[in-house]
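Values quoted throughout were computed directly from the atomic coordinates according to the rules given, and no laboratory measurement underlies them. In this text, all values refer to a predicted model and were calculated from it rather than measured experimentally. Cβ atoms are built from the backbone, for glycine too; each structure is taken alone.
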Structure 1
Amino acid sequence: MTVFALSPELVFPDPALADTDGLLAVGGDLSPMRLLMAYRRGIFPWYSENAPILWWSPDPRLILEPAHVHVPARLERTLRQGRFSFSLDRAFEQVISACARIPRRGAHGTWIVPEMHAAYCHLFEIGFAHSMEVWSGGRLVGGVYGVALGRAFFGESMFHCESNASKAGLVALMRILDGAGYTLFDCQQTTPHMVHFGGFEVRRSDFLSRLEKALQMPSHRGRWSLHKGRLQIEPAHEYGVQR
């Protein structure tokens, strides 16, 4: 097994060189330039507290196509009943903090360590990371966050503190992404939960081909909001990070 040690230079090895578990490299940093370079190459960070930064490119890779998300009938009824309301980029820090804090079934601890928290809040400030918030009675009860580049959205984590809230948020986000022309939602890891919504595995080579096509479109960089159910973008200021 070969795992590459990253240098301060902004370079990643070919994802095809990852080991059988998808681990590709160790080290580096979580600067916006490095993170965005990684995502554009189908690589993402995932590690535990008090451990070095680990970079992954799994094969196979679970993806969703926003246009073909599967919505169970019971959840569709919940959405129609108006039990939840939704917003975009209104409470990003609250969403990522809740994802780190609220336990998920079968999970032990969190990979959203303080350095990851700070790095993705920075990506949010410069217009590349986004959150879908789910509200009930004026209270934040669920959410999803991730990174958007081109017409690809890389799902990072979700949470709920009320039944069906994160599921409703995921479906609402998918419908917004579909309306904005997004063709790829990266689930990163295979879980029964995401398969339930229509996720399916593709080979790494297929994933990278789909990603390359999605990246041919300019990114919706900036602060996102909802207007009549459609995506609205307030452009971000330039910070030396392109697209």
Structure 2
Amino acid sequence: MPEEDLIKNKVGRWIAGDITLSSEPSRALKRWREIFGMSQTELAKSLKISPSVISDYESGRRKSPGIAVIKRIVDSFIENDRRHGGRVIRAFVHMFGDQLPTDIVLDIREFEEPVTGEEMCRAIDGKTVVGKELLDQRLFGYTVIDSIRAVVELSAEEFMRLYGLTTERALIFTRVTIGRSPMVAVKVRGITPGMVVLHGKLKRVDKLGIKIAESLRVPLVVSRVPTVKGLIERLRKISA
């Protein structure tokens, strides 16, 4: 079997297991559909069923589908992702690879349900520097990063793994003094996250960093939580 098919099979089993074994399969099904960027209508069309059936599954009005139906749903997710360039599958390839050092990636999580940028800001005592008008966009997870070590030590491929399963997440850079290096790294890598958060002893945010955030149209936020430990504790409360 070609390596691509092996990866897809592994990803499919992983997702199907996550949905089936979840204490709330309806929420898990909705979360994965949104991660793969499919609407209820698109998924229903691929399965040749009514969109109302998908809606009923996700709301809990209809009993959770059996493993055979879940497999068909996951296959639809993967096939749709393949047609659109394989963004999610590539993220899984990175995730299943060697783990990034824990002294660079301090915490990485996917939310049970997406949160808005506004909710994220409230959770981390965030002050928005750029992009207040974009805070209604949804975030599917976050990564907390030691900014100095990430910028200096990570290769381009390793930096991509900071995005987890989706780019629609908050990249949270710690040990920041002015915020130029994290924003330059994000721009150079060529993939824009859903939000960039700066944490550290910032007296001001670098003008170039602000210009990059404006050009990328990404919310740039400064967290005022005193410590990294406290920041992670707050984040984990919204990811439970």
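Of structures 1, 2, which gives 122 when volume of the Cα convex hull per residue in Å³ is computed from the coordinates? Let's see the in-between values first.
Numbers: 1: 122; 2: 132.
Here the read-out was taken from 1.
Identify which of structures 1, 2 gives the largest calculated value of FRET efficiency 1/(1 + (r/R0)^6) of positions 103 and 151 (r between Cβ atoms, R0 = 25 Å, to 0.05).
On the way: 1: 0.15; 2: 0.95.
With respect to FRET efficiency 1/(1 + (r/R0)^6) of positions 103 and 151 (r between Cβ atoms, R0 = 25 Å, to 0.05), the highest-scoring structure among 1, 2 is 2.
If you work out mean count of other Cβ atoms within 10 Å over residues 63-70 for 1, 2, which one comes out largest?
1
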(request) Match the computed value -15500 of helix-only ellipticity at 222 nm (-39500 (n - 2.57) for each DSSP H run of 4 or more, over all residues; to 500) to one of the structures 1, 2, and report its label. (result) 2
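Given a value of 0.25 for FRET efficiency 1/(1 + (r/R0)^6) of positions 39 and 215 (r between Cβ atoms, R0 = 25 Å, to 0.05), calculated from one of 1, 2, which structure does it belong to? Each step should come with its number before you reach the end.
Values: 1: 1.00; 2: 0.25.
Only structure 2 yields this read-out.
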(request) For structures 1, 2, calculate relative contact order in percent (Cα under 8 Å, 6 or more apart) and state which one comes out highest. (result) 1
(message) If semi-axes √(5λ) of the Cα gyration tensor in Å, for residues 31-126 alone computes to 28, 18, 16, which of 1, 2 did it come from?
(response) 1
